[in-house]
Structure P
Amino acid sequence: MNENPFESCAREYDAWYDRFPNTFRSEILALRTLLPPAGKWVEIGVGTGRFAAELGITLGVEPAKAMAALARSRGIEVIHGSAEALPLESKSMDAVFFITTLCFVRNLHLAFYEALRILRPGGRCIVGLLPLDSQLGRITHAHANKDAFFKYAQLRTKNEILQALEDAGFTIRQTMQTLFGLPEDFEAEVHSPGCGHDRGSFVVFSASNAVVPYASLNPEA
């Protein structure tokens, strides 16, 4: 049976943010530009709580107990669960966040259908990711089999994510990007975010839920 690195190596995963502080700060700045109005927010795949703590997200869903323990130490309320079967009531959230987690989600479409289900009318879905079709994404994919975590990842292109959001019933509102140029230069400075998603190795999508019944969208409903 293969060991789950998200349980056995949670602290090693968390240490990445300390090794690459400027890269992390660049990602935070890009996410902050698209934060929705205040309300009840949840991060799906909250991990060790680094992003949630920085962005003011107080609730998370996480399947790995070791990762969840670190998130709780940062003041995040964590519920055990997966993106494809969220343990949350329908129309209970104002915003759902997926930050650097969709590459570890097996069923992308079901995850977005679930996000749509739990959002109140006018809710937002914020996605932050490392796209496959980016400078860093291509390098990460090429060396994934040597990484304890990314060997289990399925990096996706920007268009794959955008199409899956729209298929679930979301409307894309705005996109932002950061980490420009060569990955070996990312730590030289904190990058200011820019509009669009054509150049950055980290992109953020903001989508709103359409007024469409959940049952008519979910293929398994």
Structure Q
Amino acid sequence: MAVRVHLNFAMSLDGCIGLPGPRPLQLSGPEDLKRVHELRASCDAILVGVGTVLADDPKLTVKTELIGRRAKNPLRVVLDASLRTPAGSKVLSPDAPTVVFTGRKGGALPPAEIVRVAADEHGFLDLNAVIAGLDKRRVGALLVEGGATTIASFLRERLVDELTVFVAPMLVGLPGAPRAFTGEPIALDGLKLGEPRRVGTGVLLRWTRP
């Protein structure tokens, strides 16, 4: 079984995905939120980095009230090189199973399954090993939701088969606001841009690998 990776995120017109500090930023309107939860319901697993867990404490489940039907929650996957996920995080709730990939030896985080993979000198996990681990767990469709470090890592490793970006009609402009991407430029080689689609008051951009 090959794992197909779908990277999805929302950003402002100036490329921001949040506000400085702990303040939340709502970028997606009702229409895009429904799209995201339909996407979650269609995937076998959903992945975020530990930075997202620490900043937003997401549950990473499907909101059935948004899609109007019952749906199975996907496997929740956290990239956590140093095993910093707090024991009380919502991602560890009993609503769905959770796998935490780490580069640290030892450690436990019940009820999550802890899987150790190689990490480089900067602490970045070997994403190919993560994908292989998910393949062994019969994950065919993986939804990656970020944040910025995770987004950049998957794009840099050329592991993305489909990329969808919701662009909200908003400018953030604040110094220190987190952006969707930082680092050296990355060309989206092998990904083809489709027709932009209006979703609510924003625009959805979609690239796919033929």
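Only the coordinates and a few stated rules stand behind these numbers; no lab work does. Source: prediction; values computed, not measured. Cβ atoms are built from the backbone, for glycine too; each structure is taken alone.
The value 0.5 for distance in nm of label points 7 Å out along Cα→Cβ at positions 71 and 143 was derived from one model only; which of P, Q is it?
Values: P: 2.8; Q: 0.5.
Corresponding structure: Q.
Among candidates P, Q, the computation of FRET efficiency 1/(1 + (r/R0)^6) of positions 111 and 191 (r between Cβ atoms, R0 = 25 Å, to 0.05) that gave 0.35 used structure P. When relative contact order in percent (Cα under 8 Å, 6 or more apart) is computed across structures P, Q, the figure 22 traces back to P. Quick one: helix-only ellipticity at 222 nm (-39500 (n - 2.57) for each DSSP H run of 4 or more, over all residues; to 500) came out at -9000 when computed from one of P, Q, so which one is it? Value -9000 for helix-only ellipticity at 222 nm (-39500 (n - 2.57) for each DSSP H run of 4 or more, over all residues; to 500) corresponds to P out of P, Q. One of P, Q was used to compute FRET efficiency 1/(1 + (r/R0)^6) of positions 127 and 167 (r between Cβ atoms, R0 = 30 Å, to 0.05), and the result was 1.00. Which label is that? Going label by label, the one that fits is P.
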